[in-house]
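Student: Just below sit the structures, each encoded as structure tokens.
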Structure P
Amino acid sequence: MQTLPVYLDNNATTPCDPRVLEAMMPYFTHQFGNAASRAHAWGWAAEEAVQQAREEVAAMIGAEPQEIVFTSGATESLNLALKGAFEAYAVKGKHLITVQTEHKAVLDTCLHLEKMGASVTYLPVDGRGLVSPDDLQAAIRPDTILTAVMYANNETGVIQPIAEIAKVAADHDILLLTDATQAAGKIPLDAGKEAIGMLALSAHKLYGPKGAGALFVRRRSPG
């Protein structure tokens with residue numbers, strides 16, 4: 001009797017849902033227009049599809065469509081957010097705060113930014129894998145511009161107290177970037193009500209295609 005393998009690694013990636021594939025297929029065949037082509041119907045159809053996708057992603061995380069930037073995945077989203085914030089806020093400061101248990105997409109980027117002149121504080125976690133908002137509070141300096149805290153850990157499943165962390169960040173007028181790759185589609189998210197500055201996610205973690213992700217960038221006050 002042949003034993004078939006059982007896939008138990010959905011935190012790494014998921015199969016593309018047949019409904020997702022069905023929705024995408026026309027844009028690989030007869031609806032192949034460039035969404036940036038504004039002079040013909042093929043471009044208009046593609047632009048409409050991109051806008052619909054942007055609205056659906058925004059609805060999932062409690063955002064507005066114009067706050068969604070499409071990327072190739074969460075790794076690109078996190079790189080874009082960290083490097084972009086570091087350059088944009090360099091006049092204010094060069095201190096970043098993150099957590100020792102972050103994904104390598106964050107940790108490796110922080111190491112790169114340290115070579116570019118950034119000062120990075122790596123917060124510890126307790127025995128349950130949780131970061132303390134008090135530790136974040138204590139680590140904030142006058143030149144702190146951003147803190148990056150993963151929403152849900154891809155290896156342990158621990159969910160960080162993002163609402164408390166967001167409040168600390170907001171009280172000090174610093175950006176909060178959260179890697180919500182493992183949270184999106186699994187637990188309720190409402191970036192619109194929390195003081196989250198930027199949020200990264202990836203489609204292939206929730207039955208979408210590989211090579212597609214998004215970065216939420218706040219353009220309005222929380223509330």
Structure Q
Amino acid sequence: MFRFKFEYVLFITGLLILALGINMMTTITSFGLSPYDSLFIALFQNFGISIGFWMFAINFTFVCIVLLMDRSYITFGAVVVMVLISVFVDLIGSIDTLMAGIRSLPPLLTLVLGNLCIGSGIGLYVCTQVCTAPQEAFVLVVSKRMKWTFRRTEISLACLFLTLSFLLDGPIYYGTIVLSFTTGYIIQAAIHAGNKLLSLVNRGTEAQVQQ
């Protein structure tokens with residue numbers, strides 16, 4: 001039971017860290033962002049409302065497409081992720097003291113820390129296997145329908161986001177290249193660390209039960 005609860009704690013922690021990383025990146029848009037974050041920022045800069053809203057809108061679009069193609073890939077958890085990450089991004093972005101502190105950091109340091117937060121946040125919530133995010137579900141169902149590899153579908157989606165961001169004059173620069181080649185490694189490292197942590201908690205729980 002404790003491990004079950006701990007997985008959800010780790011899941012929420014990962015989403016919060018991811019939201020923090022996204023907000024850090026919004027303060028250094030001149031350095032360039034990942035194709036996905038770049039599009040969110042571009043939509044916000046062109047049409048207003050909030051970054052969280054545009055993240056929700058795009059993820060909702062993914063959910064609708066997947067429901068039409070193969071609804072078995074969409075679970076209640078995917079909807080939870082869609083809502084929570086949007087809320088967390090806007091919530092953290094509304095904390096003026098925190099955002100002011102982030103803006104006071106050197107831009108290059110913010111780029112590094114933001115990338116670490118985004119990669120770590122994704123890795124932590126993914127390792128819990130609580131649910132699949134809408135974007136991941138979309139990539140999975142398109143891969144199956146088109147008979148493409150997961151990586152090929154993911155790259156194609158990133159190229160689509162990058163093109164849309166470019167057309168909307170989004171923040172694309174050398175940071176975009178750096179993030180494209182480094183975030184994946186951070187995610188893998190975070191998944192490995194998260195799995196180890198869950199394993200330790202699981203062994204501790206089993207030892208308590210046996211006593």
Structure R
Amino acid sequence: MKDTTKIVQGTLFEDDYLIRTLGNLGTLPEVALIELVANAWDAGATQVDIFIPQEKGQKITIEDNGTGLSKEDFYSRWMKLSYNRLKHQGKMVEFPKGVDLKRHAYGRNGVGRHGLLCFNNEYKVITNKNGLQSTFILSTKSEDQPFVIKSETFKKSVKNGTRLEVVVAKNLPDPKMILEVISARFLHDPKFKVSINRETISWKIIKA
């Protein structure tokens with residue numbers, strides 16, 4: 001039965017509420033980018049391309065060829081705080097059609113996607129699944145919610161995967177440091193390739 005109790009006042013949120021709850025994820029760029037690459041791993045990607053600018057005021061982009069998200073996926077997963085991946089998706093990764101691989105997911109508690117907030121309190125997600133490209137602009141500038149969708153658009157698409165964009169207002173990453181950290185964390189699998197500013201982290205380097 002629906003609760004019809006009248007509410008006098010709901011909770012209010014500061015712009016940086018969610019960022020302050022993220023700990024190192026919201027302040028250390030290497031932690032933020034590791035978690036965002038982990039998201040691509042969990043999305044069944046085999047390629048992740050990262051661009052890190054030299055100056056603040058320019059965009060970081062992270063693009064993968066994973067399964068992408070439908071509008072319904074985005075609402076139920078990305079927009080849910082503390083999303084329980086194990087409960088809703090299981091421990092194994094789902095891959096795009098035609099990709100015959102098996103891997104265990106890294107994610108468990110759904111906080112990794114908030115890594116973009118390390119760089120700005122607003123960012124863009126462009127994601128492709130089932131013939132549709134969905135573009136969302138998200139922001140923490142709301143007193144009523146920790147974060148909100150400011151706008152959304154949809155159009156036909158023939159590809160899969162997700163592209164993240166954020167203008168760096170703070171915590172500009174060092175590409176060399178990020179490359180080393182990601183190498184140590186992910187590149188034990190030669191079928192998962194990551195490039196940073198067009199420099200691919202190779203399996204041979206990791207094996208040496």
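Every number here is computed from the coordinates shown, using simple stated rules; none is lab data. Keep in mind it's a predicted model, so treat the numbers as computed, not measured. Cβ atoms are built from the backbone, for glycine too; each structure is taken alone.
Student: Ranked on distance in nm of label points 7 Å out along Cα→Cβ at positions 72 and 88, which label among P, Q, R comes first with the largest value?
Tutor: Q
Student: Related question: To test your reading of the models, identify which of P, Q, R gives 25 for relative contact order in percent (Cα under 8 Å, 6 or more apart) when calculated.
Tutor: Label of the originating structure: P.
Student: Next up: Looking at structures P, Q, R, which one was mean projected area of the Cα convex hull in nm² calculated from, given that it came out as 12.8?
Tutor: Corresponding structure: Q.
Student: Same structure again: From which structure (P, Q, R) was distance in nm of label points 7 Å out along Cα→Cβ at positions 8 and 200 calculated, if the value obtained is 2.3?
Tutor: Q
Student: Computing helix-only ellipticity at 222 nm (-39500 (n - 2.57) for each DSSP H run of 4 or more, over all residues; to 500) gives -5500 for which of P, Q, R?
Tutor: Computed on structure R.
Student: So log10 I(q)/I(0) by the Debye sum over Cα atoms at q = 0.13, 0.16, 0.19 Å⁻¹, for residues 128-191 alone, computed for just one structure, reads -0.46, -0.69, -0.93; which one of P, Q, R is that?
Tutor: Going label by label, the one that fits is Q.
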